[in-house]
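These are the structures, in structure tokens.
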Structure P
Amino acid sequence: MFSVNLGATLAQRGRRVALIDLDLGMRNMDLYLGMENRVVFNIMDVMTGMCRLSKALLKVQGFDSLYFMAASPRSHDGKITDQHMSALCELLRKYFDYIIIDTGAGAGDLLTAAAKAADTGVIVTEPEIAALRDGDTVASILGDCGLRDICMVINKVDLELVSAGILPDVESIINSTGTPVVGIIQLNRDIRISTSRGTPAVCKTETDTARNFLAITGRIIQD
């Protein structure tokens, strides 16, 4: 959800953006973009030489400068190494202003491969104590991979429960992590509806959700 809306926000600002789904075996970015029926080739087909990059890189409907590459639906299709991702991103940099690599939850070889090719690491977590601790662990892993620009976005914050005093306030949530927080995303129906429909939530530009993503995007790219 976050990667799709981050990419869509950048594309709305005139940037050329490539979205890469690297969650092998558990892909879902195609569903969030409403493109599940258009995917023929995926990142593993590119890596193995089965198809050219242009065949797997699909233009997202409704956008002039947003493109997408699916992950393989099978986790055992092959191994993607640091060298693979670095070579892919080096090629994509010739055509795109931003490359957003969406990995699966937790740590592993794919996270490491993505981190080795990245300039910035954005950790998306939830406001539970365990999730925040896991987020800090991932930040440490990214740092070990050489990333120095690492930040966190806290998703699904239930402000009603916060206001009622059932959950910690936002400041307490932010202070409970050692990773810089660049944004809070409220638990809301707009995002749930948009993801089920396969349309980025920020396509409705005059909403609090779209304005929030615009602010978060600005902090991530430091613009």
Structure Q
Amino acid sequence: MRLSAEFREQFIQHEMRTHGRKNGFVTTGQEARLLKWLPKIGLPKDKTLNMANIPENSPIVLEIGFGNGDFLVDMAKKHDDWTLVGVEIYLPGVAKAVGRLEDSGFIERTRITQLPAQYVLEHQVEAGQLDGIFINHPDPWPKARHHKRRIIQKDFALLLVSRLKQGGFIKLASDIPELAEWMRDILDNTEGLTNVAGDAGYIERDEDRVFTKFEQRGLKAGRQSQFLHYIKD
């Protein structure tokens, strides 16, 4: 079903231009879950992390582009002291993630925003507030004229660093070698970051890392993912 007009008016942002899919079909049950949980864990544009009732001393870790929530759920299982902040503009993906988080019992340890990552970091997150950032399999935008749409750009990398605590991490994954190289080159040359892999460039895949939908899709197509790990100096 299409999202109801009332739901779209309340939860979908239209004024901020973004690239990629945003709206789509959800089930009646998914919409009901969204209506239940987004008022409790959602981060609309007028709300910051400081207003989100995050437990004191809880590490705050953000995932940009969480898709259907596989990685969020896995992180919640492995890190019961973390507060997880998920950023995703594709609402059917948000609907699936909310359902999986509720079913797993971890949803109250998450905060969800459907706003563009740039806006989230500029207006909803304070400088030095995050303990970590994950960006898994971002859109490669393969055509040269679309490279400016890739999420990792020089200015955005500086913004990421500014929102991390000292010692905080950025971890990225991509199954597109050219995109992995693009991200590595930008982040290697971003002041304030150290590549954990050093001259090797990429780290080994974490043994306990969950295989997300997009990583599995790459493997079926014969593409191995590459992994990047940076620490804020």
Structure R
Amino acid sequence: MSAALGLYRLQQVDSQTDQVRARLTTIQETLQNDSAIRAASDNFSAAESRNKSAERDFKSAEADFEKQRLKIEQAEASLYGGKVHNPKELQDLQNDVASLKRHLVTLENRELELMLAFEAAEADYRSATAELEKARADASDRHRDLTAESETLQKEIERFASERKAVMSDLPQTSLQVYDQLRERKRGLAVALISEAACAACGAMLTPAQQQTARSAAHLFNCPTCGRILYAN
């Protein structure tokens, strides 16, 4: 098998693979850009953020309340521990305990408010989670055919990969390097057929001598205009 024929076969496999990958990309974009899922995902993200924020605020208020309660215990221990006998000091301690208890009520009310806010945010988060799961399930039903097509295309890519490996095994490394470089520069099309005495890729006309050279198995022949490898079947 000539190098030109081998590279042409490789080009056919790669072109088919490119087409399949392009279709897969379109399918994935369709699946990922479903408007119902996107709306449900946005709602879920917002609810999740609110829930985490509400939980942090509640935990902070809970900790503040507990710290204040411990302060009161310590102050009452000093007041009733029997170690302080000075009336002025006792009065000061009583005032401190009263002040601490008043602030405790404020902290308790704040903790209650934040607990209710956290419970509401948590309920919203659960609801948003359920809505997102339902949106995904509904989308799965809507896109069942696309999902099935995607699975079929994945199998085709695997088959093309095996074919590509087999074709490459018969080609010299130098030819493969030239092919890969052209594929990169020429938007995936490195090898073109000669059709009606012209390069099928760019349309440039070829002389009879050029056509004969392209048919030779001795070496590769590039289109004088676009630079692609030419193959004459």
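All of the numbers you see were taken from the coordinates with simple rules; none came from a lab. Only a predicted model underlies this, so the values are computations on that prediction, with no experimental measurement involved. Cβ atoms are built from the backbone, for glycine too; each structure is taken alone.
Taking distance in nm of label points 7 Å out along Cα→Cβ at positions 27 and 99 as the criterion, the largest value within structures P, Q, R is that of R. Can you spot which of P, Q, R the value -9500 was calculated from, given it is helix-only ellipticity at 222 nm (-39500 (n - 2.57) for each DSSP H run of 4 or more, over all residues; to 500)? Of the structures listed, the value fits Q.
From which structure (P, Q, R) was semi-axes √(5λ) of the Cα gyration tensor in Å, for residues 67-162 alone calculated, if the value obtained is 26, 15, 15? Comparing all candidates, it corresponds to P. Here relative contact order in percent (Cα under 8 Å, 6 or more apart) has been calculated and equals 22, so which of P, Q, R was it run on? That value comes from structure P.
One of P, Q, R was used to compute semi-axes √(5λ) of the Cα gyration tensor in Å, for residues 123-170 alone, and the result was 41, 12, 4. Which label is that?
It was calculated from structure R.
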